[in-house]
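Below you'll find a set of structures to go through.
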Structure I
Amino acid sequence: MTPDYATLVPEFSLRNPDLPLLAIEAAIDIDNYMLGRDKEVESVKHLAKLLKDITRGKNPKATRPDVQVVLGQAYCGKESFENFWRGKNTHDLLSHIRLVSEDLGDFPNLPVSAQERLRDFCVGLSNSAAYHYSTYFTS
């Protein structure tokens with residue numbers, strides 16, 4: 001039975017302990033899809049929706065520094081984060097994450113190499129969000 005992702009993770013919040021679980025579930029679902037094991041993609045669709053929502057509007061949630069760090073680390077890896085984003089601005093990050101959200105929404109139609117990058121993004125998002133959550137509540 002598919003979990004109700006909209007109830008578990010109603011919005012992209014780094015304070016929600018289920019956000020890392022949603023992201024890793026999406027990574028697993030992408031991997032299973034690529035391997036032909038399972039075609040369950042609800043977690044991927046919900047994560048795509050959440051990412052799209054935080055990059056929209058007059059004051060998008062993705063412009064908050066803590067969210068930018070988590071998304072940036074998910075996008076390019078924790079080790080490469082500082083060098084990758086040096087000289088870029090918030091608009092650049094929003095553009096990248098919007099593209100990721102669109103690709104997640106359409107991942108079954110993308111080449112395997114793109115699916116692998118999306119899976120890796122989801123793993124990175126899970127790790128980064130879990131780390132942020134644990135440091136926030138243990139500080």
Structure II
Amino acid sequence: MICDGFIQYLVGQSAVTTTVGERIHYLNAGSSAFPHLVITRLSTGMNEAFDGLGALEFTDLDVDCKATDEATATGLADTIKGLFKDYTGTLGNQTVGAVLWTGQADSVEPRGDASEDMVFVTTLDFTVQHSTT
């Protein structure tokens with residue numbers, strides 16, 4: 001699955017792990033310490049070739065950069081955008097033709113523990129164009 005490769009790539013990037021360590025999660029961070037990332041697959045669509053060969057998938061991913069301060073959340077987002085700018089290559093076992101940054105939003109949400117503290121979230125949206133194998 002492209003999400004696994006996306007996460008593996010981020011875990012291998014010191015520009016990310018110096019801030020979040022290995023706290024890069026799929027779907028749910030549970031009680032993970034901050035800052036951390038949560039990756040969610042929003043949708044996957046197929047683009048079939050007329051000759052039946054060379055089909056591509058387009059997977060929409062959501063990356064939530066969560067931190068106890070706004071500067072860390074937006075800094076993580078900027079780092080991740082930079083890593084995927086003009087990216088081609090492989091993510092896991094998938095050949096990637098392009099990673100397109102399609103949007104960004106900032107928000108706050110409850111921390112999720114007994115405190116009343118809020119967490120800053122910068123959400124990035126990407127579309128990953130990749131092989132179907």
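Just so it is clear, none of the values below were taken in a lab; they were calculated from the coordinates. Note that the coordinates shown come from a computational prediction; the quantities given were computed from them, not determined experimentally. Cβ atoms are built from the backbone, for glycine too; each structure is taken alone.
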Entry that produces 22.9 once mean count of other Cβ atoms within 10 Å over residues 20-27 is calculated, selected from I, II: I
Origin of the value -21500, where helix-only ellipticity at 222 nm (-39500 (n - 2.57) for each DSSP H run of 4 or more, over all residues; to 500) was derived from one of I, II: I
Among I, II, structure where relative contact order in percent (Cα under 8 Å, 6 or more apart) as derived comes to 35: I
Which of I, II yields 2.8 [distance in nm of label points 7 Å out along Cα→Cβ at positions 28 and 116, calculated]: II
For 13.4, 42 (Rg and Dmax of the Cα atoms in Å, for residues 36-99 alone, calculated) the corresponding structure among I, II: I
For semi-axes √(5λ) of the Cα gyration tensor in Å computed as 22, 18, 14, the structure of I, II it came from: I
